[in-house]
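Every read-out reported here was derived from the displayed coordinates using simple, explicitly stated rules and does not represent laboratory data. Predicted model only: the values in this text are computed from it and were never measured. Cβ atoms are built from the backbone, for glycine too; each structure is taken alone.
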Structure P
Amino acid sequence: MATENVTYSGEKIFKDAQDFLPINGTDYVELYVGNAKQSAHFYKTAFGFQSVAYAGLETGVKDRVSYVLQQDKIRLVLTSPLKQDGDINAHINKHGDGVKVVALWVEDATKAWEETTSRGAKSYFEPTVEEDEYGKVVRSGIHTYGETVHVFVERKEYKGAFLPGFKEWKSDYNPSEVGLRYIDHMVGNVGWGEMNKWCEFYAKVMGFTQLVSFDDKDISTEYTALMSKVMSNGSGRIKFPINEPAEGRKKSQIEEYIDFYNGAGVQHIAVATNNILETVAQLRERGVEFLRVPEVYYDDVLDRVGEIDEDLEPLKELNILIDRDDEGYLLQIFTKPVLDRPTMFFEIIQRKGAQSFGKGNFKALFEAIEREQEARQTL
């Protein structure tokens with residue numbers, strides 16, 4: 001079932017998923033940010049994203065500006081308000097910069113909306129046809145945890161740069177890509193006792209299945225704990241782990257996130273690479289900061305995970321974590337928060353067959369997060 005540098009076809013590999021809502025992949029992730037122009041510069045410079053499209057005053061949009069960036073199959077939209085008040089300002093004031101839209105690429109956005117709302121999803125907006133000289137796009141949307149929304153995007157009749165209303169964005173400043181390929185999974189943090197509610201939402205409303213469950217015995221340290229379940233569509237292209245806090249001696253990272261985000265939201269975006277050593281080395285050179293685990297992590301890691309293709313020393317030098325499951329192994333590393341509030345961060349992951357999420361690394365990882373919390377005086 002798994003292959004080296006695993007990617008997921010449209011074939012159904014998780015048989016328990018009902019899959020009444022076929023999803024081709026992640027279409028885009030839209031962040032509401034305080035300054036989209038400067039955020040775009042950061043994601044280009046630090047992460048190697050490329051200029052794609054733009055909407056704003058020059059394209060007839062009066063209330064907001066949006067920059068679209070892309071690297072391989074990963075598309076980010078960075079949106080800022082142009083006027084006071086309004087929903088975007090309220091979102092930024094409450095949450096800081098953060099993910100508003102997780103857009104899913106579907107064959108039929110009308111059917112996707114009908115299927116999900118008929119099963120209890122709250123509508124964000126009804127199916128809407130958007131057209132320009134490059135064709136038409138149909139979009140619809142539903143609410144999920146917190147103020148996050150899913151937008152269904154049907155673009156089989158569209159040839160433009162991104163969406164109607166956007167123009168191609170050409171820039172003289174184009175730093176090279178760093179080898180990021182696609183979104184592997186996106187993690188949501190929810191409040192006390194809400195994990196099962198939202199897992200049931202993805203099962204009932206979107207036809208997902210539960211891949212794995214972690215309780216506070218799996219994800220705990222001396223001080224803090226959390227619980228997590230992973231929901232996936234049948235093809236495995238869309239995977240949403242959902243975290244909630246668990247009782248511990250001190251404040252967990254999930255509680256810290258919810259305190260500063262003021263509610264549930266997207267905690268991190270995991271992006272895949274085919275060569276994590278090259279990707280992470282480039283990201284470090286560009287100023288991206290990563291969590292660090294103690295050197296002793298590497299003393300017995302190969303006893304735990306067995307033989308791997310890579311030399312251990314370069315992985316140790318870059319602080320890349322290793323874990324194995326029945327299908328193979330994976331390499332992963334986590335950035336520090338990329339925002340001023342200790343909320344959203346990125347995971348860089350390379351799968352060498354493994355379809356799991358690094359359970360063997362949880363303790364070392366969360367202790368590293370706790371050291372950061374201690375420095376922030378939020379532990």
Structure Q
Amino acid sequence: MATIQLGIIMNGVTGRMGTNQHLIRSIVAIRKQGGVALANGDVIMPDPILVGRQESKLRALAEAHGIERWSTNLDECLQDSYNQVYFDSQTTVLRAESIKKAIAAGKHIYCEKPTADSLEGSLELARLAREAGVKNGVVQDKLFLPGLIKLKRLVDSGFFGRILSVRLEFGYWVFEGDWQTCQRPSWNYRKEDGGGIIVDMFAHWRYVLDNLFGEVQSVSCLGVTHVPQRVDEQGKPYDCTADDAAYATFVLDGGIVVQANSSWTTRVNRDELVTIHVDGMNGSAVAGLRECKTQHRVNTPKPVWNPDIPNPFNFLEQWEQVPDNQVFDNGFKIQWELFLKHIVTDSEFRWDLLEGAKGTQLAELGLQSWHERRWIDIPELKI
């Protein structure tokens with residue numbers, strides 16, 4: 001049994017997602033479990049070097065998690081042949097230029113989305129990676145959530161019959177930052193810094209819809225900036241120039257209609273922060289982050305509209321839970337393990353930079369639909 005050391009440049013991991021999901025719950029967890037086991041008995045051991053702009057943060061983060069390598073000099077890290085993989089979870093406006101440097105240095109690429117702040121930029125990255133012959137992947141974590149894994153199981157089994165429609169609800173109240181600390185960074189609400197819920201969430205909705213139900217064919221979108229002013233991390237008020245809510249309709253391949261509400265200005269009255277309600281001829285399902293429940297056609301009740309009497313039904317009790325039937329690991333960690341195997345063994349990894357560009361495309365066309373107040377068809381992407 002051989003241990004394959006894999007040097008990974010991790011740029012931008014001092015941020016919330018980079019620290020919690022990609023470093024602690026993915027790479028550190030993989031190291032603690034003894035690496036990624038391969039079928040031949042070999043083990044891939046990721047060896048990260050943390051990269052960022054603030055030395056004190058990097059040092060503290062590395063020491064807290066037993067990581068020996070960190071640096072404020074990305075160029076030096078890229079020049080080191082030991083580092084084979086470049087990972088990027090910086091803010092969107094910084095990501096593309098750093099990835100270009102990494103591709104030019106011959107590094108394999110794994111990154112958060114959106115991959116760039118424009119479709120042109122995202123396609124350029126996909127093209128450059130293909131021309132350089134480097135392997136590449138984009139984080140598409142929600143595909144590996146327990147609730148969506150169960151939902152995919154239902155789709156693949158034919159449970160729904162012909163799928164008619166999908167209703168997707170996502171969001172929560174993000175405090176304005178005056179009397180309660182804001183749960184999200186202030187750049188999320190500034191268009192000039194790459195912010196906006198359409199740019200953020202449509203990249204997710206693209207891969208979720210494409211992979212579970214059918215490719216997105218067209219979009220109609222309304223964006224809104226409901227909260228015009230917030231307070232930043234330094235306690236200073238600032239004007240919000242990006243959308244904080246989006247109300248969209250998508251039509252998928254096969255005529256499936258999707259209604260998707262995404263909002264940082266809504267108070268939650270549902271089981272989880274995101275729910276996906278699927279209606280089919282033979283049955284329906286509601287999936288969240290971890291749970292999924294169903295109602296088959298033979299178990300569907302027969303309510304009658306009568307507002308003159310108390311509701312005789314407890315609708316929530318008329319659904320059945322889909323069992324786990326397996327142990328679910330962290331979704332980010334699962335995809336990291338798949339990508340590391342892809343690097344070492346050339347195993348399949350479908351979620352590349354071109355797939356990531358599809359998310360950027362949907363966000364751009366959603367914004368265009370909003371500003372032009374019309375439906376927009378989604379053209380096929382090629383590089």
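Here distance in nm of label points 7 Å out along Cα→Cβ at positions 186 and 370 is compared for structures P, Q. The highest value is that of P. Sorting P, Q by Cα Rg over 2.2 N^0.38 Å, for residues 274-345 alone from high to low puts Q first, with the largest value. Here log10 I(q)/I(0) by the Debye sum over Cα atoms at q = 0.13, 0.23, 0.27 Å⁻¹, for residues 18-73 alone was derived from just one of the structures P, Q, and that gives -0.35, -0.88, -1.08; the source is Q.
From which structure (P, Q) was helix-only ellipticity at 222 nm (-39500 (n - 2.57) for each DSSP H run of 4 or more, over all residues; to 500) calculated, if the value obtained is -7000? Answer for the origin of the read-out: P. Here volume of the Cα convex hull per residue in Å³ was derived from just one of the structures P, Q, and that gives 168; the source is Q.
Thinking of P, Q, which structure, once Rg and Dmax of the Cα atoms in Å, for residues 178-305 alone is computed, gives back 17.9, 57? Considering all the candidates, the number was obtained from Q. Taking FRET efficiency 1/(1 + (r/R0)^6) of positions 50 and 314 (r between Cβ atoms, R0 = 30 Å, to 0.05) as the criterion, the highest value among P, Q goes to P. Set P, Q, criterion distance in nm of label points 7 Å out along Cα→Cβ at positions 34 and 58: the highest-scoring structure is Q. Matching task: 1.9 is the computed value of distance in nm of label points 7 Å out along Cα→Cβ at positions 210 and 330. Pick the structure from P, Q. Traced to structure P. Of structures P, Q, which gives 1.00 when FRET efficiency 1/(1 + (r/R0)^6) of positions 106 and 202 (r between Cβ atoms, R0 = 30 Å, to 0.05) is computed from the coordinates? The value was obtained from structure P.
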